[in-house]
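Have a look at these structures, which come just after this line.
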Structure I
Amino acid sequence: MSSLNASLATALSGLAAEQGALEATTNNVANVNTPGYSREVPVLVTSNPIIVDPLTLGTGVTLKTIESIRDPILETRIQQETQTQGQLSALVSALSQTQVSFTSNTGDIGSQLSNFFNSVNQLATNPADLSLRQGVLTAAGNLATAFNVTANHLTSQRTSLDSSVEQTVSQINQLSQQIAQLNGQISSLENVGEDPGGFLDQRTNLIDQLSSLVDVSVIPSDNTINITTANGTALVAGQQSFQLSTQPDASGLQHIYAQGSDITSTIVSGQLGGLLQARDQQIPAIQKQLDTLAADLANAVNAVQTAGYDLNGNPTGAVDLNGNPQAPVNLFNPPPATGAAASLSVAITDPSLIAASSDGTEGNNANAEALYALRNQAVINGQSPTDYYSGIVFNVGNASANANAEQSASSLVLQQLNDQRSSVSGVSLDEEAANMVRYQQAYSASAQIISTINSMMQTVINMKVS
């Protein structure tokens, strides 16, 4: 009986082990379409043998663990590429919105700049014509409005990006907290020898989401992980998460703080990095160029305007006909030191005050010609107004095109990495079907052995009774 009991125990171990293997296979099949799921593989090991001198007898099989299949190096590469993808996605979105202000066919600064100089050229053909003079004032007003609208759009976009920075920081804090909680659950299971595969998948998915938002570094530590930003700012340490915060600077823009330190300048990747790059670098650079164009153009136009005479033969400069000081009659209001594009405006409403003449006579157009000549003169940082504006448009379009190209390349790399992860960790229904047949046959064989042993035991019992 003792040997039959030992054989029964051995068969039962096979039954239990194959049943556990079948359950793992069933779980794999059930999660074949679950995003981020890592397939489970049952690890079967031979049970410790017993020695019955002079024999060593096997005691069956043990289901040691159910192991989730993962490639840590591949996971790290995916997280790194996800950071790049997040940064480029945010940058592409911002630059696409910026580009809208420079692609209009009629209302953009470039079109209005051409209309303004064309109106001055028409005035030169008949400097005494009030309708042509009014045309110059209208074109100047439209040009100023185009500057105002574009500058205000860029300011609004920065404000919107600033709000997105706050929202992204909030999302980072939520994900960090969830990862810290999962660390505790995973550690508890591993400490008692249980497989935390489902929780590991959840944590990996959350880390991927976090990587898309900010540049992170994942550091394994015993049964848990620690997460920092690329510059070493702690986000998660075991079961504890560290919250980021935002505070406005003097200009009202939100800066990011970690435990009292401003880390804004250190964040260069992930969606947050892209938002900061657009908010703090790309858009301010465009605003500065627009202000330079608006200020230098207004000053150049005013310099010519105040060097001539209006329709009534009066000088528009700083002295009158008698040499007495007077307020110069500018065409544009003198621009401020900062924000010239947003505040550009026309200084006069009376078309007769336009200085088309250079000598005070009504039919003279020399000053109008000089005003038109500004179109091709290097009055904006060594370039003509049109060329300088064209450079702004080119830079905006080029930056957007480059970001789009980089995003497409990053998407391909990320797709390839995800495909590799699927080949390593994903579920193959064909493979699982084969495993199911294999485990089922082994289970049936163990059950058959148990049935046979049971029959033998009955025979032995009956023999003893008789």
Structure II
Amino acid sequence: MEPTPPPAHDVEAMRRRYGARYKWLVLATVMVGTVGSYMSATIVNVAIPEISRHFGVGQERVQWISTAFMLAMTLSLPATAWLLQRYGLRRTYIAAVIVLAAGATTAAFSTTFGVLIIGRILEGAAAGVLQPIPNVVILRAFGQHEQGRAMGIFGMGIVFAPAIGPTVGGLLVESAGWRSIFFVALPFCAGALAMVFRYLPRISSLVGERRPFDWIGLASLSLAVLCLLNAAAELHAGAGVLACALAVLGAASLAGFIAYQLRTPAPLLELRLFARRSFAVGSIVFFLYGIGLFGSTYLYPVFMQMALDYSPSRAGLVLMPAGIVLGVVMPVAGRLADRFPPAPLVAAGLLLLSASIVLIAYVNPLSALVSLIAWAVVGRIGLGLVLPALSLGALRGLAPAQLPQAAGVTSFLRQLGGAIGVNLVGLVLEWRLAAHGAGAAHSGVHATDRVPAFQECLLVLAAIMLGAAIAAAFMGARRVLK
């Protein structure tokens, strides 16, 4: 009897068919859906004033359009490693892309604010699963001499998306209404599914052995994150007793989560990875970087519309030149990450990003357009330098079996930082607007009256990015020798 031929979509069969370029085709496939999820994360920010008016909700509620997405993404991220190990790359990726499309469609056709939030939760949950996948592919399918280049090309996509998201969103809001921005993710989803059936094998060798899912860890972590974020909101609202109760419950849940993760054989997040200094420091940088990145991405369009009196399209177009520059910087930064130690590259990029935020905070409203474009370009150059080197500095050197967990941990911390950053920006901004007599409760407020509050909020973010740059200096000086 003749041996049974391998399936047409077996890994080895696919490699024989496409040769050396196959790993790049796999990377391109997982990039498409992931870039769609990043677009979903940021494109909505420029439409927040319009959505607030449409549903008649204030800033304290409309902020949940971004916060709900970020929280859902944060809490679904740790499940990525288990899903990859249990169901494989192909099925996990297909399911996440379908959920992303369902969430975008739900948000686009929402008739109430609650339904819109449900759509954003679905989008965020899908994004949380999608975003660590390319890192796993790169670190498992590419040699060390190619990893920086691959990270640079992928990073160009994931950072280019939030750079142009506000631009596309602003144009769509003015030309087709706020609902149109949610349809942007659908072409990415369709393209991803088409490429999956052509390039991804049914059985993938990119994941490790199966393990049980840590439902206890997910429940305790979710409770901790939700309680701690809501404690800050309740404290700001003046409910001190409730805020303290939530803070205590959140801290207890977090302590319980850490203790349980160190004891269980199949943890949700492998905290033992923090024994490696490069990974521990890199994770701290990822967290702080997430606060600054997502906090500023949320704040910039709101700042330009509320304080500089820009239209949504004008606010979005400010970032277009920066997005083009970023597209040029990312591949170059990937090659630099292959040749030089990660710590100085990451620190330099974060310093540029911090300086950019400070400069944007002090733009002259009379000549703001040119200044904003220039300082945004400076920030995107810094952003381009950070991602390839930071990912490699944190993850390189780990055993292959550890990579799904490690990629999940770093992505989780970046997104947790993002959720905290958006929440922090909203609370600080509302507090400072009220302090300057420029809040919603004050009548006769002009746009320029809000500038000092936004300046103070931006300076907080710049200080956090400066702290991240200092932390990056302790990542170590390892480099890849060819």
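Taken together, the values in this text are just the output of simple stated rules run on the coordinates, not laboratory data. Every value quoted in this text rests on a predicted model; they were computed, and no experiment measured them. Cβ atoms are built from the backbone, for glycine too; each structure is taken alone.
Quick notes on this structure:
- Structures I, II, by Cα Rg over 2.2 N^0.38 Å: label with the highest value: I
- When log10 I(q)/I(0) by the Debye sum over Cα atoms at q = 0.14, 0.24, 0.28 Å⁻¹, for residues 46-85 alone is computed for each of I, II, the one that comes out at -0.44, -0.74, -0.88 is II.
- In terms of FRET efficiency 1/(1 + (r/R0)^6) of positions 94 and 182 (r between Cβ atoms, R0 = 35 Å, to 0.05), the structure with the greatest value among I, II is II.
- Source structure (of I, II) for distance in nm of label points 7 Å out along Cα→Cβ at positions 54 and 398, computed value 8.9: I
- Structures compared: I, II; top value of distance in nm of label points 7 Å out along Cα→Cβ at positions 174 and 286, i.e. the largest, recorded for II.
- Here Kirkwood radius over Cα pairs in Å, for residues 310-437 alone was derived from just one of the structures I, II, and that gives 21.1; the source is I.
- At a computed -21000 (helix-only ellipticity at 222 nm (-39500 (n - 2.57) for each DSSP H run of 4 or more, over all residues; to 500)), which of I, II: I
- Structure responsible for 7.6, with distance in nm of label points 7 Å out along Cα→Cβ at positions 38 and 318 calculated and labels I, II on offer: I
- When percent of Cα pairs over 18 Å apart, for residues 102-165 alone is computed across structures I, II, the figure 48 traces back to I.
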